[in-house]
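Trainee: Please go over the structures that come below.
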Structure I
Amino acid sequence: MDASSPSLQSLKLQIMEHLLATSDSQVLQKIMAFFEHDELAYDLTEEQWSLVEERIAKYERGEGKTHSWEDVKRFAQQAMRE
């Protein structure tokens, strides 16, 4: 669907109406979790999300190990040979 298509805009309005009408905090929390973690794109458990968030924080603190693209390609080629 094109971001400006009438059907997409209509769907957005319907979702907004449902959001405004609900008083179920669990529904709202799930929707927030989706926007915070994009859970539909990544089907991860809470434990897996925690690990991802921990690794991101470690990287942002400069504690994570990074590899160049050349290293990554070399690692992949080595793994394929094994």
Structure II
Amino acid sequence: MGAMGGFDNVWVEITCPECGQVSRKTLGWLKRHHRVECLSGHVTELDTSAFQEELSVAERDYRRLERDFQDLRERLENGNEEE
């Protein structure tokens, strides 16, 4: 999982409220689209504003964690376990 858009390739399932059919989309796709159409042709409008905000927070926290692990790895490799 890369730092930029690290969750973009994560798959989620969206159930059609009309027919119950499940559509699979990536989080990256959901960032760019607000409508999902199932194979039966039903269109579901998505309110992704809260999702977008929470995903941004999660991605920021993930990047911070990646940096912290990289810093720890470098300190351990250099023999500086405590800093």
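Read the figures in this text as sums done on the coordinates, not as results from a lab. Please read these numbers as outputs of a predicted model, since none were measured by experiment. Cβ atoms are built from the backbone, for glycine too; each structure is taken alone.
Trainee: Here distance in nm of label points 7 Å out along Cα→Cβ at positions 14 and 46 was calculated and came to 0.4; which of the structures I, II was it taken from?
Mentor: The read-out comes from structure II.
Trainee: A further question on this structure: Of structures I, II, which gives -14000 when helix-only ellipticity at 222 nm (-39500 (n - 2.57) for each DSSP H run of 4 or more, over all residues; to 500) is computed from the coordinates?
Mentor: II
Trainee: Thinking only about Kirkwood radius over Cα pairs in Å, which of I, II has the largest value? Can you show the working numbers first?
Mentor: Details: I: 16.9; II: 15.2.
That would be structure I.
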